[in-house]
Structure formats: structure tokens, C-alpha cells
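Presented below are the structures under discussion, each in the form of C-alpha cells.
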Structure P
Amino acid sequence: MGFALRLTGHDRQWAEDVVQETLIKAWRNADKLDRRPAMLRAWLFTVARRIVIDGWRSRSVRPQELEEIESDAVFVSDESDKTVAAMILYEALQGLSPEHREAVQQTYLADRTVNEVAATLGVPPGTVKSRIHHAVRALRKAMRERG
């Protein structure tokens with residue numbers, strides 16, 4: 001424990017974690033370890049040193065943890081942007097031809113495949129793909145114009 005304390009800059013909690021992890025590794029490798037006291041001691045110190053080095057490396061890569069700043073203001077989620085975007089999209093959808101709007105609603109909003117939509121509408125899959133393509137282009141243009 002004293003060795004681990006010195007390695008961790010006298011951070012007792014971290015040193016205890018290092019000792020515990022070292023003993024776990026010793027337990028898992030007990031059948032492979034040299035039982036002579038000097039060899040066992042050297043192995044334990046090496047493992048502890050490597051654990052501390054890995055800890056220092058991982059701490060240097062992670063962003064520094066900061067305490068949460070208390071604020072008098074409480075953040076309230078504002079859904080207005082989503083609402084406005086939905087309204088703009090609805091208006092843009094109304095500007096599409098009925099065939100294009102139906103293709104978009106069936107594929108994107110109802111989450112159906114092109115083949116399912118084609119069977120429902122009684123048109124070839126290629127026609128559905130074409131309608132979706134043109135509808136999406138028109139929607140993009142309309143969305144750009146509306147901001």
C-alpha cells in the first residue's frame with residue numbers, strides 16, 4: 001500500500017484501487033507466478049506500477065471533470081424550432097401534387113417500402129421512386145424558400 005501511495009501522489013482512494021487491482025491480477029495468474037518472495041514482490045510492484053501508468057495515461061486523455069455550476073436560471077426545453085419546422089414542412093407538402101404527396105407520406109411517414117407503396121397505389125415501383133425523387137427535390141426547394 002505504501003508503494004501504491006507513493007506512485008499515486010498519496011491519493012489514498014486511487015492507491016487502494018491499485019492495490020486491489022494488483023491483487024486481483026495476482027489471484028488470476030497465481031498458477032503462473034514464481035513463488036519465491038523476491039520474484040513475487042517484484043512482479044507485484046511491476047503490475048502496480050503499470051496500473052498507475054495506465055491510470056495516468058487515461059486521465060491525461062480524458063477531459064478534466066468540472067464541478068457543475070449552479071445557476072439561478074432553470075433551462076426549459078424549447079420545442080418551438082421543431083414546431084415551426086413541422087409547420088413549414090406541412091405547408092411544403094401541401095404544395096406537392098397529390099401523387100407526389102401520397103408517395104412521400106406512404107414511404108417516409110408510414111415507413112413503407114417502395115414495393116409496398118407501389119402495390120397499394122397500383123403503379124410500378126419505378127413510378128413510386130420517380131415520384132419520391134421529384135417530391136423530395138420540390139420539398140427541398142420549398143424549405144429553402146421558406147427558411
Structure Q
Amino acid sequence: MTAPAYTVREAVAPEDREACFAVRREVFVEEQGVPQELEYDPYDATAVHVLAVRADGVPLGTGRLLSGADATGKTGADASVGSLGRLAVNKAARGLGVGAALVRAIEDAARGRGLAAVDLHAQTHALGFYERLGYEAYGPEFPDAGMPHRAMRRAL
């Protein structure tokens with residue numbers, strides 16, 4: 001089996017963060033029509049961002065992890081549960097395993113921070129993708145940015 005033609009890393013450098021935001025803009029704002037003011041939020045400043053890049057440096061996908069109370073923005077939130085969000089893969093890179101690699105990198109980051117589980121809000125068309133990665137849906141369907149979502153969780 002050959003190694004994937006991309007790597008996934010934590011996006012620490014400013015140019016890596018900008019690449020993450022560019023992928024999100026392409027996928028969520030341009031492709032899915034999410035208003036830009038909803039896509040970017042104050043949590044971006046403290047989130048752990050991960051970035052998938054081709055060998056030539058072209059960004060392919062991104063995702064983020066929020067920890068503890070930041071994960072929900074609610075006082076009294078379970079500090080042992082992180083929140084996976086803003087998972088986005090460029091159209092040309094879909095089907096290459098980039099999304100699954102990003103999820104696993106976010107889970108690794110969560111484990112490294114002592115979190116016991118990861119929650120996410122999945123667009124309903126992506127439920128099967130997350131289920132294959134071990135996530136279980138709970139609660140009713142709800143709208144987010146005008147699209148149907150379900151809450152999901154995976155214990156680490």
C-alpha cells in the first residue's frame with residue numbers, strides 16, 4: 001500500500017491557519033452558501049486547527065477542535081468532551097481519505113488534551129461518514145446555517 005499523497009498536521013503557523021480558513025471559505029461559503037459571518041467565529045482564535053496538504057503544499061482540507069466549555073459555549077459544560085467542527089475537504093480531494101485522516105488527527109489532539117469524548121454537529125448527508133468512523137447520532141435533527149444537522153458523539 002502506498003502512502004497518501006498528503007500529510008495532516010496541526011495548523012500552528014499563521015500561513016497554515018490562513019490555509020484552513022481558505023478551505024473553509026471554498027467549501028462552506030462558496031460551495032454551500034453559508035454566510036461568511038456565520039462561518040468564522042471567536043472560537044477560531046483558541047481552537048486547535050488541523051490541515052491536510054499535498055506534498056506540493058496545496059491545502060486539501062481542515063477541521064478544528066474546541067475543548068471543554070469552549071466546545072459548547074455553555075457554562076457548566078462537560079470539560080471532558082471536545083467538539084469537532086468545521087471539517088471541510090476541497091471537492092477535488094474528496095474520496096481520498098482526507099476527511100477521515102482529519103477526524104483522526106482531531107481525535108488524537110483531543111486525547112492529547114485529556115478529553116474523553118468528541119461531539120460534533122454533522123450535516124445529515126454526512127451521517128454515514130461519521131458513523132463509519134465510530135460516531136453515534138443522538139437527539140433530534142436541527143437546523144444550522146440553514147442546513148439539517150444531527151448531534152453525534154464518539155468516546156475516545
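Readers should treat all values here as calculations from the given coordinates under stated rules, not as data from a laboratory. Note that this is a predicted model, so its numbers are computed, not measured. Cβ atoms are built from the backbone, for glycine too; each structure is taken alone.
Of structures P, Q, which gives -7000 when helix-only ellipticity at 222 nm (-39500 (n - 2.57) for each DSSP H run of 4 or more, over all residues; to 500) is computed from the coordinates?
Attributed to the structure labelled Q.
So if we calculate percent of Cα pairs over 17 Å apart, for residues 21-108 alone for every structure here (P, Q), which label has the highest result?
Sorting by percent of Cα pairs over 17 Å apart, for residues 21-108 alone in descending order puts P first.
Quick check on the output: 43, 34, 31 is Cα extents along the principal axes in Å, derived from one of P, Q. Which one produced it?
Q
On distance in nm of label points 7 Å out along Cα→Cβ at positions 101 and 117, which of the structures labelled P, Q is highest?
Q
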